[in-house]
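Undergrad: Below you'll find a set of structures to go through.
Please treat every number below as a calculation from the coordinates, not as lab data. As the structure is a prediction and not an experimental result, all values here were calculated from the model. Cβ atoms are built from the backbone, for glycine too; each structure is taken alone.
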Structure P
Amino acid sequence: MADTAGGEQRARLRVSELFASLQGEGADQGFPTCFVRLTGCPLRCVYCDTEYAFHGGEWFDLETLLARVAEAGVRHVCVTGGEPLAQRDTPALLRRLCDAGYAVSLETSGALDVSGVDPRVRRGVDLKTPGSGETDRNRPENLAALGPADQVKFVVCDRADYDWARAAIAEHRLTERCEVLMTPAYGTLEARTLAEWVLEDGLPVRVQVQLHKLLWGDEPGR
């Protein structure tokens, strides 16, 4: 335990932005949430809307970062990116947030190992479809680590993406393991079209549109 505590005292993370907004997707959609957007990502998805988080940012130690989160005055905290697990000390941050009593979620691409994430964290794994251009970065072994509180998300760009996602759901029996979300790629696929495909197949997934996009469009920090 002493080694762990000492490591956390030295832990620091590079943060692109920290802000309060409504959670736009997932099980906590609509809740006031403090977002901690970490800097850096090894992926380059075609539809990425947070390219500004690839570089820059400001370094924070854990105590300062936890104090900033507390200032937001909300119960839900979402650690996102970029790719948050690309930073070594992200698990320490997640653990400390859980210890502080927050409802904590993690948004990750699934390209990096999620098994070391505190089990109190709701893990949202974005399984990359062909339309993302990053399908080869998917880490199938992550799926075995997920449980009922976790989620797998597919961002669907077109019919080929939908068919690919439907096959992946069946192959890995994802709806038996965790909640499965499908969301249309913003500005690329109409939400109604995706909804009709899901209804035609009776697919047991949750179709979501990004609430923050409906409310604020591409406005940064939302």
Structure Q
Amino acid sequence: MFRALRIEPIWETPHGKGAFLRSLPHGARILDVGCGNNSPYYVKHNRPDLYYIGLDVGDYNQNNASIAAADEYHISTSSEFHGNIQRFNSSVDAVISSHNLEHCDDYRAVLNAMAGALRPGGRMFLSFPCEASARFPHRNGCLNFFDDDTHQRLLPWLSINEDLSTLGMAVDFRARRYRPMPLALFGLLYEPISAAKKEVANNGATWALYGFESVIWARRKPPG
């Protein structure tokens, strides 16, 4: 939907999606909720040992090779989205929700279903636009929350954390505005170009500079 500046190199960050994938045990069963942008290919290319289940409401920015990389690939209506996640009750080792919740009709129902899909000890990766992004500059590639007209609502940081606790999740890492270095410094270097072209850098550097993403790593506590 959006264009972005083609800037290299692309760096992995210590608490980004790639780092989360690398931290999972061999052969883990993973549910990717909102799996667009060729996420199946990205996951299986980096961790071919993982059993990958993708779920989305459409083939958003998804090529055939990426769809074929998934062990399971499911398309749902938006109204049945959280119900289809519930089908995986207590059956997966990890859940990824990367810029998904802000698109959901009922983000709380989706968050509840994702927590319920985890086995005890299972882990969750969440990323979503921070509340402050409503005041960021407008750019192609999305820097201001309202740059993407498919965003439903800003997610309240405190409520998300409270909901996770209520759902029996323990937080291992959280950043209200994730600003990993040196990616943020790279974003600072390219900010004049980004501002002039009104486009974010494709490697996440502009997001890192502004702290566009909220990021949470959590795990489902054992019962009792």
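Undergrad: Here relative contact order in percent (Cα under 8 Å, 6 or more apart) has been calculated and equals 18, so which of P, Q was it run on?
TA: P
Undergrad: Have a look at P, Q and say which one yields 14.8 for Kirkwood radius over Cα pairs in Å, for residues 38-141 alone, as calculated.
TA: It must be structure Q, since only it matches.
Undergrad: Ranked on Kirkwood radius over Cα pairs in Å, for residues 94-197 alone, which label among P, Q comes first with the largest value?
TA: Q
Undergrad: Tell me which structure, out of P, Q, gives 3.2 once distance in nm of label points 7 Å out along Cα→Cβ at positions 54 and 190 is calculated.
TA: So the calculation was done on P.
Undergrad: Turning to a different aspect of this structure: A value of 3.3 was computed for distance in nm of label points 7 Å out along Cα→Cβ at positions 14 and 150; which of P, Q is the source structure?
TA: Source structure: Q.
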